[in-house]
Structure I
Amino acid sequence: MSNEAKLPSVVVATTGGRGGIRAVVEGYARDGVFTRWNARILTSHVEGTHVTRVGVALRAMSQLAGMLARGSVALLHCHAAAKGSFVRKSLLAEMARRAGVPVILHLHGSETRDFVLRQGPRRRALIRRQLELADAVVVLSQSWRDFVVEVAPRARAVVVPNYVVMPERTPRTASPVVRVVFLGLLGRRKGIFDLLAAVDSARQRVPALRLFIGGNGDHEGVTREIERRGLGSHVQYLGWVSGPEKADLLRSADLYVLPSYNEGLPMSLLEAMSFGVPVVSTRVGGIPELVRDRHNGRLIDAGDVASLASALVDLGLDPLERESMGEAARRTVEETYSRDRVLPRLESLYRELIARRPSAARPDGRSL
């Protein structure tokens, strides 16, 4: 363990529900970041009733206050999304700053941009203040960095993308079925209803097309739409998919589709591409920095069902193109978005901020 790691750094994250932040934080734990930096997780939000959520947030604030009072916090790393998440993490960040503890505000969530733009002048000024007071604002892509700097010109915005652990290469088994996979929150924002419409159109040209849907959310609406369009023989809803089941699904996929209207840098795209699966997605958020059209996947405009259907037909009928794009997809992730590329950037930021902390001393009074 490095000298900088003698004090615990505190990671604040939404760990009580399913989603991208939880996946990122679990990855840090799995890959040793928390062990190397003696980190402690404070859970500031869980799914449940209003009373439950308020209780969890207040408990996190109380726990942080106690640690700050004991001088046992070297760094506060806040994982924040939009709305209440941003407010909760801003309160915790304010507590840390007043104690002289450096703060990383790590922005996740596809709705953060719209959340900021919807605010009036007073609230936007408060958001700008939080961004500019943070010692570092970690964002997932260059486009999100540009947005943060536009909103808060004095903010120190640092790009640290999401990452995946590269799976082993496995040979693909020839199959007469073209397996298309979608994983994520079921609803309009992720484009699942556009995808069902596109499959409805594409199946006339590609009868072997089969869509496998994994996720939570509006499963009743999705089920009704499948029935309304008569897609029962072409679409299978799997419920929430995780762990080995998700790995097996991606390993057998021919194509991964995420036609979102709003995104940051989706973990599901990175995971699919790491398995050598070509992707079809939209020109939103950080996706165009990850997916190069007709190189490692296909890009369409959000809501363009005709183009989505055309991409399904083109790739559904061309296994050689799928194979070429899949290889390029895996290389992209391996070279830029793998654990070995990304984690050193995050830990370098930890090291820098803790080392220049004005009162960098251990609880026993000795300097780091």
Structure II
Amino acid sequence: MKSIILKRLWQKITDPLDGWLMLFLGLIFLLSLMVLYSASNQSFAKIDNKLAYTVLALVVMWVLARTKPLVIMQFAPPIYLIGLLLLIVVHFKGITVNGSTRWISLGFTRIQPSEIMKIALPMMIAWFFQKYELNLRWWHYLVAGALILLPVGLILKQPDLGTATLIMAAGFFVLFFAGLSWKVIFGGVVAFAASLPIVWHMMHDYQQKRVLTLIDPMTDPLGAGYHIIQSMIAIGSGGPMGKGWLNGTQTHLDYIPERTTDFIFAVYSEEFGMVGNLILVALYLLIISRGLMITARAQTLYGRLMSGSITLSFFVYAFVNMGMVSGILPVVGVPLPFVSYGGTATVTLFIGVGMLMSIGKLRQ
């Protein structure tokens, strides 16, 4: 009798979860604990903190996975408005770290409202298109564009070009899956390319320096180019098989900056080498493939738009982080998804996973 009760309880807990996603995420999580332990100079405090936030994130993910997507959709407008309000609060009362004002203090912890927008923005636009699904016109896309630009503009003022770019990408993916014309997309690309000189002059000095450093890091090897040079040395020195766990010299001699957050991929590459990188990339691709399968099977417009945006956002996060650490993209301060240390980002990512599972399992 006891075994039957336990079996039913276990089934009730695991039923809303997607087994394949849980498997791939579990493997990445184990790798993240190993590399974080090494990157933090074997600090159990950071491991404990990551575990605590991961447990919280898993609980939120499970609740969302059990909730019907169209129920979740109803919360899109208030969450979007709360996100905008918090971004305005950041502008006036935010905490400034390293020249950027991105956080709000809650006393016992601090939050980064822009992370909320990574989910709130695509939710809002998907809700908007679902509402007008049977009567979509060209002006609906203009309204959706305004919904994207408003939070992006507030985030750019922090300044946080990296997060603003990622959030804009998440919004664009919703427009793409909603049927945005290829002519419009191509025209937008051409217009953006033509506006690059204007964009360049609008960028902050440190942002311009990052772009110039990408072209030639050796112009300022001890300043703006230091991050890229040290991370590329770490990645290259890992070789095919890596130096071994806890044996990364660049890491443990403190050459790699921000090694538990933005540059944790350099630590991983040095210790696990090209083989380890291929395993990590394969796990990301499996997660993305599973997400696209869920997108293809979604039964409502909202489900298709939301799952597609979440899935492609995971791809962009991983690509941008690996690209900047490898020296093929400018340094923009984007964490490696599910691996980098960071509480708000962890919870936000698992919220996205929970929504994917909801769309995939509950069939609306």
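Computed from the coordinates by the stated procedures, all read-outs in this text should not be read as laboratory data. Nothing here was measured: the structure is a model prediction, and the numbers come from that model. Cβ atoms are built from the backbone, for glycine too; each structure is taken alone.
Identify the structure, out of I, II, from whose coordinates FRET efficiency 1/(1 + (r/R0)^6) of positions 53 and 245 (r between Cβ atoms, R0 = 25 Å, to 0.05) was calculated to give 0.65. It must be structure II, since only it matches.
Output the label of whichever structure in I, II has the greatest value of distance in nm of label points 7 Å out along Cα→Cβ at positions 69 and 205. List each step's numbers first, then the result.
Working: I: 6.7; II: 4.9.
Going through I, II one by one, distance in nm of label points 7 Å out along Cα→Cβ at positions 69 and 205 peaks for structure I.
Sorting I, II by distance in nm of label points 7 Å out along Cα→Cβ at positions 157 and 173 from high to low puts I first, with the largest value.
Can you say which of I, II returns 13, 31, 25, 20, 10, 1 when P(r) over Cα pairs in 10 Å bins from 0, in percent, for residues 149-228 alone is computed? Derived from I, not from the others. Here P(r) over Cα pairs in 20 Å bins from 0, in percent was derived from just one of the structures I, II, and that gives 27, 59, 14, 0; the source is II.
To test your reading of the models, identify which of I, II gives 28 for relative contact order in percent (Cα under 8 Å, 6 or more apart) when calculated.
II
Looking across I, II, the calculation of mean count of other Cβ atoms within 10 Å over residues 85-92 that yields 21.4 traces back to I.
If helix-only ellipticity at 222 nm (-39500 (n - 2.57) for each DSSP H run of 4 or more, over all residues; to 500) is calculated from each of I, II, which structure is the one that comes out at -14000?
Values: I: -14000; II: -24000.
Only structure I yields this read-out.
So distance in nm of label points 7 Å out along Cα→Cβ at positions 109 and 237, computed for just one structure, reads 3.5; which one of I, II is that? Traced to structure II.
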